[in-house]
Structure I
Amino acid sequence: MNGILEKLKARQSCCWKNPDYGKNTDKLCYSLKDIYDAEARLCRFAPLLAELFEEAAVQYGIIESGLLEIPALKEKLLPGADMLLKADHDLPVAGSIKARGGIYNVLCFAEQICFERNLLTPAENYRKLALPEIKKIFGSYTVSVGSTGNLGLSIGTISAALGFKARVHMSSDAKEWKKVLLRSRGVEVIEYDGDYSSAVAEGRAEAESDPYSFFVDDENSHELFLGYSVAALRLKEQLKLRKIFPDREHPLFIYLPCGVGGAPGGVCFGLKMLFGDAVHCFFAEPVNAPCMTLGLLTGKHDGISVYDIGLDNRTLADGLAVGRPSAFVGKLMMPLLAGAYTVEDSALTELQNLARELEGLKIEPSAAAGFTGPRMVLDSGFCQDNGIRPENICHILWTTGGRYLPE
């Protein structure tokens, strides 16, 4: 542990292998049933999403990204490897991985209101929620969130479209274009000089004082987490179409950029529930903001911050600029996450440009964090430790944001 901790303190790119991986998996607080329940809810809402968003109508209201071949990029990253890219940077409506959990969380809240008021049953067509009389009821509620950018885009966009008052508390790391886009969609944006945790704390405190305010808590939301987990079901079907059927000897290695941990944690949970020992997930974080790696490494989780080890939490990867990890995701990840690694900002910029030049991918710097994973994990000895033949691995790079990135 000390060697990795010293590298984190020194802002050195490093790879950590989780010693608790695979232990106590029988004590998880969620199950496969929870993932299928979330998927069923998203399917019920699909007709409504298709009506509200032209982008979503293309896929009949199912918000999903492609699984892409990246022949030129993979030859740069790991020549000869089997490698694909899960293009969550291009998810409709919100343009990032946050479209999954964020939209799902607000849909859960809208459904709850309708059920409590006997306005809707699960058997009805959920397009009903677009009726003026229901939007008027939603208009008496405020939905708010604290964000570095992408979660705010997700929550703000769906909330405003449903008729809620939408407020996004933005940290100093948030990009100006994201604030402009939110305001153009009818969302109120409140800006702070502090970091992500400050924005979350302010938003949470404000919401607690108003009974008609609903705060999407990225540090603690179980709905967000389960919304992200549905990605595993979608990926399984995409792999089937490519005739890829992972098993213990022919596993998937998944590389997920990580901020507070909710999105990659939800995806990791879903994948492990579906594929078990046939998948191994790794989180990627900036060297200046490795909050999840630090929490897992020390076992302190949200009880320790990157500031506590002398880091400044400043990074080009605004979506990953988080100083303290999720209160519950880190503990849930202890038996499920294979490892984590850190990436320098200079590498993020280089890889972002490389993805654009070689594959025409429009991604944010944070979305490139996973790209160094295949080489780093193979060099770490993980395969030798687990009896895996490197040539049998299917590597999947998971991108996060970029669809609305200005030219």
Structure II
Amino acid sequence: MTSSVSPLSTDLAARKLPDSLGRFGAYGGRYVPEILVEPLDRLEAFYREAKDDPDFQAEMRELLRQFAGRATPLYHAKRLSEHLGGAAIYLKREDLLHTGAHKINNCLGQAILARRMGKSRIIAETGAGQHGVAAATVCALFGFPCTVYMGLEDMRRQALNVFRMRLLGAEVAGVDTGSRTLKDAISEAMRDWAANFETTHYLLGSALGPHPYPLMVRDFQSVIGVEARAQYLAISNGKPPDLLIACVGGGSNAIGLFHPFLGDESVRMVGVEAGGRGAGLGDHAARFTGGLPGVLQGTRSYVLQDDDGQIAPTHSVSAGLDYASVGPEHAWLRDRGRVAYTSCSDGDAIAAARMLSRLEGIIPALESAHAVAEAVKRAPGAQGQTFIVNLSGRGDKDIGIFRENMPELDA
């Protein structure tokens, strides 16, 4: 079927961003110690070469199909849609991928790249544990020793994923500094990389950090949106969906869904941050609501910070959204008005997870539940419209947190 929609037709999508300095307008770039400049230059050169190499692309396609389980379905959530009485809601089922989330897409790409670069060890960071599990998985597949840095608070919240990483052969290095969450895990991973870059590849898990990571992770995750766009156009006679919704922590699943649709001028997009338990600094991780432009961990974007410019503590019931900054491309899209960003409270995310579980038999990850909650809020007033929600992960890892918040089910 030939689509009537021309992809990459708008200024936003047609511009080749990031630029040569890794910037998305005022955001992005590379703010790192001098010792990491050459390794980042080398990583960028290898990535750009691999990106144009048919052998690299063929291996990626085969691993995504045979190992990860792509293509994932675009599922019409009929009972949820009927219950809400408005928009037709479709779920992009990244939760069905091997390891249980979208993270495997990026990990496979970076693992192939690490092998091409001659690296003998991989390190990673993780919050909710899904990137750590995916990193440990590809390291087992490729035979790399693997160390995953994880804050002790996240290790407590995501004990199942800690066990999974260890079962896969990875060392899980607990981080007992700062808030003991994702920000601190990234800091420790970057210290390790600075000391061992000659032998070690840092498999960064989200669309943030210094250039070329935001570019590279976006490209590896864009398979989500490429598939979703083709799948929806095939059932809609070439008419694009009305609205895309995805949760936004660092932003990899969201930019993966959004980027291939940027040229579709009629398609609206909403990124959902963690509204946490309240509006006070330290009670949420809503960077676009409470943050200001600043630099954190190698890139310039919106950052939650106090009056003295110190990085603020964050909170979310979801470990994967509990981060003080956001990917630089999201900051640029937000300032340009191409993507709208909002937030969802802990309570609304848990309620949305319960609703989806009861109506569709799908238990979402707490991260993804934030996106589902936004669809629940918007759908009743959107009769005749179509929403695509990126269900970026499944809820197995969050059962302990669900049990804490639904004690009546344990009675």
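Here, each number is a calculation from the coordinates, and none is a lab measurement. Keep in mind it's a predicted model, so treat the numbers as computed, not measured. Cβ atoms are built from the backbone, for glycine too; each structure is taken alone.
Comparing Rg/Rh (Cα atoms, Kirkwood Rh), for residues 154-193 alone across I, II, which structure shows the greatest value? Across I, II, Rg/Rh (Cα atoms, Kirkwood Rh), for residues 154-193 alone peaks for II. Given a value of 22.9 for mean count of other Cβ atoms within 10 Å over residues 282-289, calculated from one of I, II, which structure does it belong to? Value 22.9 for mean count of other Cβ atoms within 10 Å over residues 282-289 corresponds to II out of I, II. Among candidates I, II, the computation of distance in nm of label points 7 Å out along Cα→Cβ at positions 138 and 226 that gave 2.0 used structure I.
A value of 0.10 for FRET efficiency 1/(1 + (r/R0)^6) of positions 50 and 362 (r between Cβ atoms, R0 = 25 Å, to 0.05), calculated from one of I, II, originates in structure II. Out of I, II, which one gives 30.1 for mean count of other Cβ atoms within 10 Å over residues 98-105 as computed from the coordinates? So the calculation was done on I. Thinking of I, II, which structure, once Cα extents along the principal axes in Å, for residues 186-265 alone is computed, gives back 54, 21, 16? Structure II accounts for this read-out.
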